[in-house]
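A.B. asks: Below you'll find the structures, each written out as structure tokens.
Every number in this text was worked out from the coordinates using simple rules, so none of it is lab data. Note that the structure is predicted; figures quoted are calculated from it, not measured. Cβ atoms are built from the backbone, for glycine too; each structure is taken alone.
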Structure 1
């Protein structure tokens, strides 16, 4: 009898445990059409009535027109205000254009935004106005530059370094300081023991304890010099230590989706940014910081009006967009993407290690949006908020945690499968390795449209994994408001679920997720350091989702030590527009009536 009772109780306990586990798993895996956990703690939301009034009509309509967020009146009571601002701006940018731009399909394609041209051979850019005649023009290259506008690499320890590169054909050979502190020209670099490179002088003798001669003194500790050991680059930091990088990590990377479409990029700024830049260049405004106040806005609007231009959406303040796209025709479900017509380069693809642009080769095709950075100045935040969104289900996520509606910490396992747009194997143990990059104009850092493979790869799609799915690293503090990664993730998931539930019908914007947003503590000049590195609370550290990355734009530069401000900070903490926005000092000002000599050359 006793044994029977024990067996019965054991069976009952087994089923109770099984039921509990099954119930828990069901709660964790319960998702809606956006694929996110639905039992997440509601820690970031927006009132339904407030959301309704984002729409021009006062009520949500499928793919309906939306007004921009009011950046002048930005409240900043908590993290959620930044996430809400980012969601609002995305809905506006991708909504139908209204009067006076109603002849354009979307706000993004309208005269509210200007395309920022790629750099020319002199590293200069121009603003290309949007019209109804010329399609947008994309490029397949994306450069990552640091505070000193140098190319960047990611070390194996996860730190970003800027790179001083040798100039081909330079009259003075590369040199290092030897153990005695004297400058020694480098004759060659050879492979040594334990993977360490040996530096040899012109006579073929080893140089003891070589230290590079770095010209960028102000930021030298974050700069390495590049030497070549045959076809392999070797990087020395300012102390003479060799910096190891992940295989294939470099700047000027080119990305391809699993369907064989290259990822194309387009950078834009809005009209407020363009006229602020022009007013600054023409000494109408000081331009020491991006605009954040109603007085700043009014000065920019007054200057634009002097030149016959009315800035209808000036409360958006200064904005910069970086967007990523693939060819819609190669997608299985192009109807689920926001699309535009654009001109892209065509290539001679007969080689699998080098693609060169065809002479005068271009085609105009429908392009599908896969990722977008939204950057904008806000009240009390001249450093700008840096937000990113991307399409649902294009890249597998690594494991992450969140807080559920019962205040438990739940875990979402790493994604699996082989049908992601940017991964054919979510279980790849060595993801995020760049396969190719844009070749540079010899003797410069200017990237061309020629694509070259990086050994041992061919020109091909790589497997991408989102290392930090919501811009936070597990086990590290994230920001002063969210002490844990789970709490931070919950806020971002919560606002995504809210926006998804409010959008009606088959609104195309349901297909995109906010990954997060970051800004600096106190709106102070960015130090380039993330709050997540040791819980640093110094003014100017990046907070919010402080290790933010987009899988289509920071594919090969994901790290839990870095934030957007690692690169967008200037050699020293600064709020100067040219330090925060890498294109600011390179863009030629708009042609004006008041300064007719500052006309831009037309570029289509």
Structure 2
């Protein structure tokens, strides 16, 4: 039976486009000579034959170009493992993820073309060119399985591009060991850019020349010409030089690229460069406007993942303009490069007429019985994929639509079909929902927040990569638009992280912060104002069932790991 299961998965992985090899049961040694399967995929007949010979063989997927696959292997249990490395490079990244039998983690990415290597950092290995990786549901010698993290199963469409920051780290590591970054050619690094080695021989350069094939041909000449135009524009070449170079290369494409479309490529490159410079200014302004305390240009480099000297110079020019011309920031004392935001807004806090009455708002599972909600509060629901975030939001809308004006902003259900399907699960006619104002919105949510209403943002998407670091600012901007109303904001959460995309900072503005897992467990990570002063809701959790896609049923009562019980009430 086990063999049939492994064979089924092997064929499934093959159909996804991966190169499959059998690995001896309970080992990490291929059962066959597998070099040829780095350049060709086995046939279905070969795979069936292998698993007939080794019915309990584990599943090996060849990494590198043949499978368009790179994998980072984290052995968190090894001595010297530093979790800060994982957080530095991979925090907020969502990509197919598997867990190893010993408690390690595999992060699966698209192919980055680099040679595989081990111990880049203690307990961190890299699999790509020249390697293979063990895939679920393989088993180790003790019979324990490799497993996909729920919601992060392997699918070619869900593979994330390999993080550029860690890619540069791998290149430096390989070079420090005297190893070729790209599987045998030490002169090629990335993106077809050739790095000249002063000690290279004529033979080395001949290898580079021979490897430079397959460019500017049908199927990729469009992208290659744009890449060339973009590279020339970025280094501010004379426009006549750019035009002439593009035309020469266009005529020598296979087949020749239409001359009348060359200008389009140049203009696209110019537009992209202009957008990038404008976006950089907007990103710096956004950081400055949302920061508190002193900050430096280096803080901005790190926050925006800026690595090039030219971009760093641009950041400093932008800060200088903000300081001298716009006067929105100022230098701090005599410290070089240290700034602070000039904030002239200091409204009087009226404690005499302060309204301490909590708002009447209901939540499923009795959440409102544990935490008080007041006007202008932000509530965060950080949930794993398909964990019930939308169902929770729709329940909140239904439970409160007779007492509140509900402004429901959906970033996914654009044409009404999916929304109608979801609402039909409640078994109510469409007119039942007439008091909820459903709107489609994907960005700039503060512009459509209604200050005095119940606003539901389903969901705020900043992605799993670098843009996720903007999440804290996005939440704060929504908070600033609130008056007597509140905002419930859904964000995505990785199953291997405690908080949503954007990290622990997404808790800052929230007065109520909840997480939902794919195992139907809801936890109050932060409840600022307790409903019962003797019952601390922070850390409380409950397990539930989601029936019919819409109805929340308690499987357990609330569990309070941090109960505070007054002696007088005992």
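A.B. asks: A value of 93, 73, 52 was derived for Cα extents along the principal axes in Å; which structure in 1, 2 was it taken from? Intermediate values should be presented prior to the final figure.
C.D. replies: Numbers: 1: 93, 73, 52; 2: 84, 71, 51.
Checking each candidate, the match is 1.
A.B. asks: Which one of 1, 2 has FRET efficiency 1/(1 + (r/R0)^6) of positions 407 and 447 (r between Cβ atoms, R0 = 41 Å, to 0.05), as calculated from the coordinates, equal to 1.00? Working shown, then result.
C.D. replies: Values: 1: 0.25; 2: 1.00.
Derived from the structure labelled 2.
A.B. asks: Sticking with this one: For which of 1, 2 does relative contact order in percent (Cα under 8 Å, 6 or more apart), calculated from the coordinates, equal 10? Each step should come with its number before you reach the end.
C.D. replies: Working: 1: 17; 2: 10.
Considering all the candidates, the number was obtained from 2.
A.B. asks: Ok, one more. Work out which structure the value -9000 belongs to, where helix-only ellipticity at 222 nm (-39500 (n - 2.57) for each DSSP H run of 4 or more, over all residues; to 500) was derived from one of 1, 2. Spell out each step's value before the answer.
C.D. replies: Numbers: 1: -5000; 2: -9000.
Working through the options, I get structure 2.
A.B. asks: For the read-out FRET efficiency 1/(1 + (r/R0)^6) of positions 383 and 439 (r between Cβ atoms, R0 = 35 Å, to 0.05), a value of 0.55 was computed from one structure; give its label from 1, 2.
C.D. replies: Of the options listed, only 1 reproduces it.
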